[in-house]
Structure I
């Protein structure tokens, strides 16, 4: 092998090495981009988890708020029924007492 052939091979190897270094740098940039995407996805998953928990809490609060009027209605219905029952019973007792004391 002559000196010129050796110099050409060395030059070819130098170019190959430069291409490999450029490829390595490109790969580093791609890996960095993938790492950023992975971090973003992790944050997104965490945020979605928090949103899901908040949605559950709000669902429970909504159920309580929806039950409140029904429970109040039930309470007032019981009061009205009790008053009516008391009035009827008082009327009957009063009528019976009026009959007895005549």
Structure II
């Protein structure tokens, strides 16, 4: 077997492994999201609005919920790594950790 053929086979197999790892990781991420959100419509609605441009106050107004409830859910999401927080001045913006899920 030529060295070039061998390298091509190795690269192809490594790409397959990476693809399988990504699929497995996405399944685990989706499983975690499902476990944290559960059957809660409120949590599902809050999670759907997180896009990096909204604060607790924004989500509270959009969903007509109480601020402590939204804040508690976002704190839980952050605790489990579902969202990241970014401070901009005196406001905190929330963004999903894994986009596209």
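Read the figures in this text as sums done on the coordinates, not as results from a lab. Keep in mind it's a predicted model, so treat the numbers as computed, not measured. Cβ atoms are built from the backbone, for glycine too; each structure is taken alone.
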Taking 3.9 as the value of distance in nm of label points 7 Å out along Cα→Cβ at positions 19 and 43 derived from one of the structures shown (I, II), identify that structure. I
Taking mean count of other Cβ atoms within 10 Å over residues 59-66 for each of I, II, the highest value is that of structure II
Output the label of whichever structure in I, II has the greatest value of percent of Cα pairs over 20 Å apart. I
Which structure, out of I, II, was helix-only ellipticity at 222 nm (-39500 (n - 2.57) for each DSSP H run of 4 or more, over all residues; to 500) calculated from, if the result is -21500? II
